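Student: Below, each structure is written out as C-alpha cells.
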Structure I
C-alpha cells in the first residue's frame, strides 16, 4: 500500500516559517554568497542541528526560499507588469507602484537570488523554469507576441531594480511618480506602430583602455574576474594571475579587494555616455535603442555581468554602494549645473536621467539571464520610452546634449 505522508506538527511548521524568514533576512544582511546555515538557524532561534535536519546545504535552503517564498511573489509581480503592458493607464500603474512600495523582504532578496542563480547549479535548476517561461522564452508567455513579451520582461526587471534601489539608497516619491508616468506614456504606443530605424549604429564592443600601468591592468583583470565569477569569488590570487603579477604587487597599490573593485568601476566602467565620440543626441530617433542594444550585446556580456555583480555586492558593502551611487549620479550632477535652464528644468532632467539609467541597467541585467532580444523587439520598447523621456522637455535635453558633448570632447583631448 502507498505510504501516506504524516501531517507535520504546528511546531514544525512554525520552525519552517522561522527558518525561511531568517534565510531571507540573512540574504539581505550578508548576500547569497555568504549565506550560512548556522547563522540562519541562530537568527531563527533554533539549534544548529534543527537547521541541518531540514537542509543538506545552503544551496538547498536557497532552493526552498525560492520555491516557498519568492516564486509566487515573482509571478505576481510579472502579472502586474503584464497587466500594465496590456492596459497602460494610471490605474494599472498605481497597482504596480503599490506592490513595489509595499514589497516584502523576500521581494528585495529575490533580486539577488534570481540574478545569482546562473552560477549556482542547484539553485539555477529550480529558477530556470521561471526564467524560461516568463522572461526569456520567446520573451513572453504563449499569449504574448515577442515585442510585447519583451516589454513585460523589461518592466519586471525594471521593477526589481527600482525596488533594490529604494532599499539601498532610499525612496523618492517624485522620482517614482516620474517613472510611472513615463512608463504609461511609453507603453501606450503599440509595438506594431513603432517604425524601424534604417540606420542604427552597431553595438560598440567594450574594450578596456590599453595601458602599461599596473593599476589599469589590475582594474581590467578585476573587471573580468568579477564579471565572470562574482565579487565574493573574485580572489586576489585569481586577479593577480590574470594581471600576470604577484598578490604582493597588488597589495602595494590597493589595501583590499574592495578598493580594487571600486578602482575597476571607476577606471574600466566609466559612464559610457561620456566617452569621446559617443553620440549624445537624445532627441534623435533610435538613440535610446542604440544605448540598449549596446547594453545587451553579446560582445558586451562580461560588462553586463560586471555591472550586475557589483550591484549585488553593493547591497551589503557600504563603500561599493557609495561608489555605485556616485557613478549613477554622475550625469545627474552635470544636469544640475547646465547653463540656460531653470531650476525646475534641471530637477526634471535629473529625474528623467535616473529613469533612463535604470532602464539601461535593467536591460543589461535581463540580458545576463539568456539570449538578447532582436533589434526590432528592442526598438519597439526603446523608442516609445525615448519619446516619453524627451516629451515636453526638448529644450532641456538639447542643452544637456550640447554641454555634455563638450565635456566628452574635453575628456578625449
Structure II
C-alpha cells in the first residue's frame, strides 16, 4: 500500500492514543486523533500534579511481574517499548528524566504539562490533526466510523482505527467505559471494570474521622493475607488511601469480594522489633501519661497514637503494648469506587485480540491502553503500559497496512 494513501483514526487522546499516533505519523500514515473532551490527556495531566511518575527503574523481569494478568501480549509490548525507551522518548521531546530514591522515574520538570506541550507540538509537526469535542458513536450500517462533532454527525472510513478510550476510573476526566456496549454488540468480549489503586473503607469512629481525616501516616507497614508493604497512607473520612494501600489494593479488593471484608495489620514502627519497642516503653516512668509513653518510648506521632487507641484501650504492659503497635488490627469493609480510583481493572478480554492488538471480531480495529484487561500498582507501571501498548497497537496497524515499522 502507498503510505501516502494510508489513514488512521485514533480515538482517545490519552497517553496510549498519543503514542499510537506518534508511531503511525513517523511511518508516514496520515493520522487524525478524536477525543470527546475539550482538551487532550486530562488524566495524564492530573497524574502529573504531584510529580509525573513516568516509569520505574527496577530490572525488567521484576517490572513485568507487576502486571495482572500477565498477558503475553502486554508483557511483549513492554519488552518492545521498555522503560529505557520511554525515557529516551521524553528526552527526545526535551524532557530529561531522573530516578528518585524509590526507583521511580520522573521528568526533571516534575510536571506533565511541559512534556505534553512538547509532545503535541511534535505531533502537529508530523501533520497529526487533533479533533476535540468529537464523541465517538460507533459504526454505521456500512461500517463507517461515526462521531458527534460540534458541527453535527461526522462519518469516516480510515484505513485503520486505533481505540484508546481508557478504562473507567475518574470518569469526569473523560474515560467512563461507555464504549463497552458498542463493542459488545459487535462480538468483542470484555470483563467488568473494577477499581484498582483505590482507597479502602474502614468504619472509623466519628471522633477519629472528624479529627484525623486528611492526616498522613508515615513510615508504616501494611500486611494483608501474608503480604506486607512499607510506605505511607492517608486517613480519610471513610478509611485509608495512599501508596501503601494502593500496593495491596488488588489483594484487598479480591479478599473483600470473596469474604465480605479484609483484615489488615498496620505496623506503626516497622523499623523496630517488638522487643526493642518493649524495652523503650519500659524505660518510660510509669507515672507518665499514655500519650507520653507512646511519644517518648515508641516515637509515635499524634495520629499514630490516636489510631492505636481507635482499636480500644491500649494495654498497660510494655510488651503487649509493643505488640499492638506492631500490628494494629483494621477491618476493611469495602473499597472506594471507580469514580475515585487511580486506575481500573477489567476491560477488553485478551482472548479477543491477536498478537498485534487487533480485535479479532473487527479486522482493522486495534485497541490499547487502559481499555484492555490489565492492572498494575502505582509507581510508573500504569503509564509505562499505556505508552507501550499504544506503541504496539501502532505497530499492528503498520503490519496490517503492509508498511514498515520503526523501532523505539
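Student: Using FRET efficiency 1/(1 + (r/R0)^6) of positions 128 and 176 (r between Cβ atoms, R0 = 25 Å, to 0.05) for the comparison, can you identify which of I, II gives the largest number?
Tutor: Values: I: 0.20; II: 0.50.
Looking at the calculated values, the largest one is II.
Student: For which of the structures I, II does the calculation of FRET efficiency 1/(1 + (r/R0)^6) of positions 192 and 296 (r between Cβ atoms, R0 = 25 Å, to 0.05) return 0.00?
Tutor: Values: I: 0.70; II: 0.00.
Corresponding structure: II.
Student: When distance in nm of label points 7 Å out along Cα→Cβ at positions 184 and 224 is compared over structures I, II, which one is greatest? Don't skip to the end; give the middle numbers.
Tutor: Values: I: 4.9; II: 2.7.
Comparing I, II, the top value of distance in nm of label points 7 Å out along Cα→Cβ at positions 184 and 224 belongs to I.
Student: Taking Rg/Rh (Cα atoms, Kirkwood Rh), for residues 8-55 alone as the quantity of interest, name the structure among I, II where it is greatest. Mind dumping the intermediate values first?
Tutor: Working: I: 0.97; II: 1.04.
Largest one: structure II.
Student: Which one of I, II has relative contact order in percent (Cα under 8 Å, 6 or more apart), as calculated from the coordinates, equal to 25? Please report the intermediate quantities before stating the final value.
Tutor: Working: I: 20; II: 25.
Traced to structure II.
Student: Computing FRET efficiency 1/(1 + (r/R0)^6) of positions 160 and 392 (r between Cβ atoms, R0 = 25 Å, to 0.05) gives 0.30 for which of I, II?
Tutor: It was calculated from structure I.
Student: If helix-only ellipticity at 222 nm (-39500 (n - 2.57) for each DSSP H run of 4 or more, over all residues; to 500) is calculated from each of I, II, which structure is the one that comes out at -9500? Write down the numbers at each step before the final one.
Tutor: Values: I: -21000; II: -9500.
Value -9500 for helix-only ellipticity at 222 nm (-39500 (n - 2.57) for each DSSP H run of 4 or more, over all residues; to 500) corresponds to II out of I, II.
Any read-out appearing in this document is the output of simple, stated calculations on the displayed coordinates, not a laboratory observation. On a predicted model such as this, the values are computed, not experimentally measured, just so you know. Cβ atoms are built from the backbone, for glycine too; each structure is taken alone.
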